[in-house]
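Chemist: Next up, some structures in structure tokens.
Please treat every number below as a calculation from the coordinates, not as lab data. If you're wondering where the values come from, they're calculated on a predicted model, not measured in any experiment. Cβ atoms are built from the backbone, for glycine too; each structure is taken alone.
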Structure P
Amino acid sequence: MTDGKAQKTRSLFRLEYSVATEIDAPPERVWALITDAAALARWNSTITSVEGTIAEGERIALKVAIAPKRTFKLEVSDMQPARGMVWSDGFFPMFRGVRTYRLEDLGGRTRFSMSEVFTGLMLPMIAGSLPDFGPDFEAWAADLKREAEQG
């Protein structure tokens with residue numbers, strides 16, 4: 001589905017949010033936007049700051065509007081330029097979050113998808129205290145689409 005609407009699936013030890021949208025810009029343009037840590041907070045309304053370099057094996061410190069008092073220390077892994085990357089934090093088996101970004105080349109356009117999967121033994125106890133990430137995922141995708149298409 002590529003309509004920019006977030007999807008949520010949940011089971012006892014797994015919670016996933018995902019969103020996808022088609023962007024009228026090539027994957028290289030979209031990739032440049034999502035990997036430019038210094039500029040992310042400028043165009044992305046869900047992010048207040050990013051410190052560090054978005055590169056494989058690096059750690060970044062991310063602050064988001066939905067949890068303004070928390071800094072997420074994320075590991076960047078599995079980077080495939082203009083195709084996708086993964087950010088993760090937490091400690092399995094207790095609690096772990098893994099966010100995956102994927103770009104699919106549609107011949108000058110891009111299918112952007114983003115998903116985050118939370119897993120772990122602590123999930124059943126804390127799932128009720130987690131915010132609804134659906135609106136943030138929709139805003140993330142809409143902000144990216146708008147910025148990439150503005151050229």
Structure Q
Amino acid sequence: MTTRTARIPYFQLAPKAFQNLLALSNSLRKDLLGPRLVELVLLRLSQINGCAYCMDMHWRELIKQDMAPREINALAGWREAPFFTDRERAALRWAELVNALPAGDASDEEFAALRAHFSDEEIAELGFVIVTIRAWNSLNASLRHPMPA
């Protein structure tokens with residue numbers, strides 16, 4: 001039987017690694033990509049990776065940015081929902097492909113579609129956004145870090 005009880009306090013047991021991952025998270029250039037786009041990517045990958053702690057955190061961040069709850073709720077259906085810009089759609093598509101590696105197909109065609117909306121510097125930064133949330137999702141979901149009350 002699966003429980004929802006936290007397994008270990010990884011942040012206390014591996015404080016140096018935790019602080020380094022936290023520093024990486026804090027260094028992400030929301031000013032370059034835009035805070036809404038970054039939070040959309042963080043929330044979408046957290047949804048895919050099943051990390052309730054991160055979903056809650058990034059949902060709350062989007063609410064603080066005055067994003068309408070209806071728009072946030074439509075994120076899982078971003079392909080059909082009318083709330084997202086072409087730039088956001090390109091970032092979400094790329095994030096999903098990279099998150100799915102090695103099964104995903106981050107092909108040359110997909111990269112060209114991304115490049116139509118982002119500079120090389122922005123693409124590099126987006127890559128760090130993607131891998132950083134994937135790390136947090138893996139830790140929090142596997143070790144069952146609880147959502148705050």
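Chemist: A value of 3.0 was computed for distance in nm of label points 7 Å out along Cα→Cβ at positions 16 and 64; which of P, Q is the source structure? Show your work: numbers first, answer last.
Modeler: Numbers: P: 1.7; Q: 3.0.
Among P, Q, the structure yielding 3.0 for distance in nm of label points 7 Å out along Cα→Cβ at positions 16 and 64 is Q.
Chemist: Using FRET efficiency 1/(1 + (r/R0)^6) of positions 8 and 40 (r between Cβ atoms, R0 = 30 Å, to 0.05) as the calculated read-out, with 0.45 as its value, let me know the right label among P, Q. It would help to have the intermediate numbers written out before the result.
Modeler: Working: P: 0.80; Q: 0.45.
The read-out comes from structure Q.
Chemist: Thinking of P, Q, which structure, once Cα Rg over 2.2 N^0.38 Å is computed, gives back 1.06? Before the final figure, lay out each step's value.
Modeler: Working: P: 1.01; Q: 1.06.
For Cα Rg over 2.2 N^0.38 Å, the value 1.06 is produced by structure Q.
Chemist: Computing Cα Rg over 2.2 N^0.38 Å, for residues 72-135 alone for each of P, Q, which one ends up highest?
Modeler: Details: P: 1.33; Q: 1.10.
The structure with the largest value is P.
Chemist: Which structure, out of P, Q, was Rg/Rh (Cα atoms, Kirkwood Rh), for residues 24-79 alone derived from, given a value of 0.95?
Modeler: Working: P: 0.99; Q: 0.95.
It traces back to Q.
Chemist: Out of P, Q, which structure matches -20000 when helix-only ellipticity at 222 nm (-39500 (n - 2.57) for each DSSP H run of 4 or more, over all residues; to 500) is calculated?
Modeler: Details: P: -6500; Q: -20000.
Attributed to the structure labelled Q.
Chemist: One of P, Q was used to compute relative contact order in percent (Cα under 8 Å, 6 or more apart), and the answer was 30. Which one was it?
Modeler: Values: P: 30; Q: 40.
The value was obtained from structure P.
Chemist: Next up: Given structures P, Q, which gives the highest value for distance in nm of label points 7 Å out along Cα→Cβ at positions 48 and 128? Walk me through the numbers before you get to the answer.
Modeler: Details: P: 2.7; Q: 2.1.
For this comparison of distance in nm of label points 7 Å out along Cα→Cβ at positions 48 and 128, the top structure is P.
Chemist: Can you say which of P, Q returns 19.1 when mean count of other Cβ atoms within 10 Å over residues 32-39 is computed? Spell out each step's value before the answer.
Modeler: Values: P: 16.5; Q: 19.1.
The read-out was computed on structure Q.
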